[in-house]
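Some structures to go through are shown next.
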Structure I
Amino acid sequence: MPDENKLHRQNIVACIWDFDKTLIPGYMQAPIFRHYGIDENDFWKEVNRLPEIYQQRGQRLAQDIAYLNHMLTYVRHGRFAGLNNRLLRELGRELSFYQGLPDFFQTLKNLVAQDPLYKRYEIKLEHYIVSTGLAETIRGSAIAPWVEDVYGCEFIESPLPPDFDLQKEFEIDTSAEISQIAQVVDNTIKTRFIFEINKGTNKIASIDVNSKIDPEDRRIPIRNMIYVADGPSDVPVFSVVRKNGGRTYAVYEPGNEKEFAQNDALRSCGRVDHFGRADYREKSDTHMWLKTHVRQICDRIVEECESALSRRVSRPPRHIHQDEPKQSSSDPQGDLFKE
């Protein structure tokens, strides 16, 4: 039963997904390299060397921002000529997903939406993607229609010039290329977006992620969340979600013994609740585990709603028979007309 004094009913389940090597094999930048005829391995080798080279110059370069900067360098030097947000989104159509996707996203939504008991309490499921990859490419992919929101790295195409606030109009350059970084997501910043989803910042713009909000007023309690990712780089989010009562699940590429061992180590040290193959087809372990835990969260929400209902609705008055023992003064039902 809803509490009129609460900001949210907290009847939403959130499945939050990493993207690269979780939903797709490999990395989402691959279509960009194919489009421009660039050797993907050469690009990533260069990216991996950048922090060391800049360190020799006395400059620190964050590893997580290195690939974004190097993409912009490729644009400036004509290797990625014409790369803009529209093209990034179009290239997202070329991404191939692990087996069972994107259908499994709809399966989980239907699991909740079509259950009569969950319907009674208006429980629903939302999918979110939080990735260190490119948000526009994800938005152009086949999985986007089932996703509530995407958090990822973003670019600006036409940076505003000095004294822009003195201009009345701005020219729109349809041929503009990406030229600045708008947002960076790394594996630590991912935790910020968990709290944005938790507090409802993505739904109510006036709520800042740093605003103090009582647990009962948050849109999606973290204990209503399941976080799915591919391995050790997601430890910060795994830790935040598990610490606050949510579920965590790691996936590995089917047949990859190294990734299997990494995920086994994550479970052994308590970072994840369970792990399995990145195979989302019906009857796969991953498919069944996620469905089971979505149901468990929904069942707990139902129990909490019914418990709240029983506490707020008193027993009705009834006739008393002569042979019934007198109610003690400490019995809350002793006064039949007590509200």
Structure II
Amino acid sequence: MDSTGLSRQVAGVAENVERVIFGKHHEVELAIVALLCRGHILVEDVPGTGKTVLAKALARSLGCSFRRIQFTPDLLPSDVTGVSIFNQQRSTFEFRAGPVMSQIVLADEINRATPKTQSALLEAMEERQVTVDGTTYQLPDPFLVMATQNPIEYEGTFPLPEAQLDRFFIRLQLGYPKPKEEVDILDAQRVHHPLDSIGQVMSSDELLQAQAGARDVHIAEAVKQYVVAVVGATRSHPDVYLGASPRGSLALARAAQAYAAVRGRDYVMPDDVKALAGPTLAHRLILQPQARLKDLAQTTVIAEVLASVPVELGSPTALRA
């Protein structure tokens, strides 16, 4: 698939999703970038901002199977992955698949489950498989986990460990709509929810082709070095205790490729890297205790890093293949 065709298809998906998610074009675009990169999404925002609707709208636009898991303190790992049940008639154990065996999985309020249950998603997110009673089961393709958590309420929650956070490709915040957009929401849902009327605009097979097309986007050697320099600068920043890992470098490079493809280009520009640095790297940073006391945000650190790392490209034609 060429970059123009990919960009046209992605624009169709974004337009379809924006029939129910008003005024959040950039956030919808970032969610599609994660899909193109086979990555998972963490949505941090207060209740009622459209996190669940975003996941459902993506699933319907792509014709993908969708399951929602409501994470609670009493949720067990087997409630996520599935369980083997003994069939008395056949005298054998049969595997009853859990809700994670879907193409798009919404892990709602993921930080309300215990660390043991949270860890049930680790193998699924990284290796796209689950192991139950020693037997490994492959997950469907495409596969996306969209997890949500409330950044305000911490009572009765279990913070996500760094290993779990690092497996999320992108972190999003939807935020409140503008007044005009909120009026549009009131009008759109006056009679029925617009989610009920949106249809499929891209098939799963077409999504797999688009994912392959995003990987073919050219990323010049100078841009690769810029990605590594940005990630390296997070490790030496005075307010950062632990910087982004090599998985962060991979995420940033792949996100920049997908973002370029969404823009209709077959090569990556430094501006693509700058646009995706915050969503792909901020949640991977652990700040120093004194930085947290100053209420310093991880996104502020990323902005400082981008301002401090120079872009050295040489000839403009060096960006293209």
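Thinking only about mean count of other Cβ atoms within 10 Å over residues 127-134, which of I, II has the largest value?
Details: I: 23.4; II: 13.6.
With respect to mean count of other Cβ atoms within 10 Å over residues 127-134, the highest-scoring structure among I, II is I.
For structures I, II, which has the highest computed value of mean count of other Cβ atoms within 10 Å over residues 103-110? Intermediate results must be reported in sequence, preceding the final value.
Details: I: 17.8; II: 22.6.
Max of mean count of other Cβ atoms within 10 Å over residues 103-110: II.
For volume of the Cα convex hull per residue in Å³, the calculated result is 161, so let me know which of I, II that is.
Values: I: 226; II: 161.
It must be structure II, since only it matches.
Across the set I, II, FRET efficiency 1/(1 + (r/R0)^6) of positions 167 and 295 (r between Cβ atoms, R0 = 25 Å, to 0.05) reaches its highest value in structure II. Once mean count of other Cβ atoms within 10 Å over residues 159-166 is evaluated on every structure in I, II, the highest one turns out to be II. Assuming 219 is volume of the Cα convex hull per residue in Å³, for residues 71-270 alone as calculated from a single structure, say which of I, II it is. Value 219 for volume of the Cα convex hull per residue in Å³, for residues 71-270 alone corresponds to II out of I, II. Output the label of whichever structure in I, II has the greatest value of distance in nm of label points 7 Å out along Cα→Cβ at positions 15 and 231. Of structures I, II, the maximum of distance in nm of label points 7 Å out along Cα→Cβ at positions 15 and 231 occurs in II.
Coordinate-derived values only; no laboratory data. None of the values given here were measured: they were computed from a predicted structure. Cβ atoms are built from the backbone, for glycine too; each structure is taken alone.
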